Structure 1
């Protein structure tokens, strides 16, 4: 079975001020595709912590690693910096990603959502990707997602905003998982037991 791990990045997740619904949703979708997430990891917005989490996941020979959060324009969005550090790749402007960011902000200006189109340093920051990365279209928000091939692993970095994460997963990640998994699926059954405590049920299950 394909080994998939999920890393969610954000100080708000560690503080408990935001519930980590991304990991739950991703696990459910991965399960529907015939796989089971092997591990969930949560780290803060710290380059070293992000790099360490990715490094440990790759050591476990994770074939598909999904990282959510930390792709935005603010100073604490450090996911790609952490990923680049552990992969020993430079962060550089990806022209395709820059075009995606530019197109998004032009559209926002035309719709009157922002006063005028301008590629500020904060916006250009979202186009800085680890070298040899592939930007993925964000149909909902402004920050491109990222796909990175590293040895036998594929790393997907998705925005932390749930609506954006879900849209990109469905458009770009799920089709790849389907391709890798093929016709494999997870089968399960449910047996409802009433009026029997778990401690009494355990010896019976041991015999199954």
Structure 2
């Protein structure tokens, strides 16, 4: 006996939503898996074959790869192998992070969900990742991310924030509005403190 039917979400066929998400949404993993023996360009060509519409020609895919190489400032290392940290010398940590973003933006998603982009990075590399994210939002993309213990500099680059403590939301709104909100509930942030750290303690 076969079971047939359709699943709807908010009145829309779930399969259509899935197709929409595949084209409009991108997920940037915290730790991207790379084939270390591929060059940066080879990796992006491979990703373009997997991620981009099958109706596109090879020349269209290669043209998009070239655009993304330049947009993510990877053109100088495009013929360098990615490498394997600790085993095979390749591109730098910053270039690897940019390559992670480059892989996802090949099909030009409007929404990017970014998993802990600064975790485990030194302050210089964390700042460069936030600069990439800021550049992409300036180009019209929406970015949703989880960041643990952001520095003052990273915190100041955010537009909207949702602060969570023990799984409960204590604030949601514009970053700039958090100062007034916490002051109104008798928890003002001292001028010499990182607001993100202060609010969550």
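Readers should treat all values here as calculations from the given coordinates under stated rules, not as data from a laboratory. Computed from a predicted model, the values in this text were never measured in an experiment. Cβ atoms are built from the backbone, for glycine too; each structure is taken alone.
Quick check: 60, 56, 33 is what I get for Cα extents along the principal axes in Å, calculated from one of 1, 2. Which structure matches? That value comes from structure 2. For the read-out distance in nm of label points 7 Å out along Cα→Cβ at positions 104 and 152, a value of 3.4 was computed from one structure; give its label from 1, 2. The structure behind it is 1. With mean count of other Cβ atoms within 10 Å over residues 80-87 computed over the structures 1, 2, the top value is the one for 1, the highest of the group.
When distance in nm of label points 7 Å out along Cα→Cβ at positions 8 and 120 is calculated for each of the structures 1, 2, the largest result comes from 2. Please state which of the structures 1, 2 yields 18 when relative contact order in percent (Cα under 8 Å, 6 or more apart) is computed from it. Traced to structure 2.
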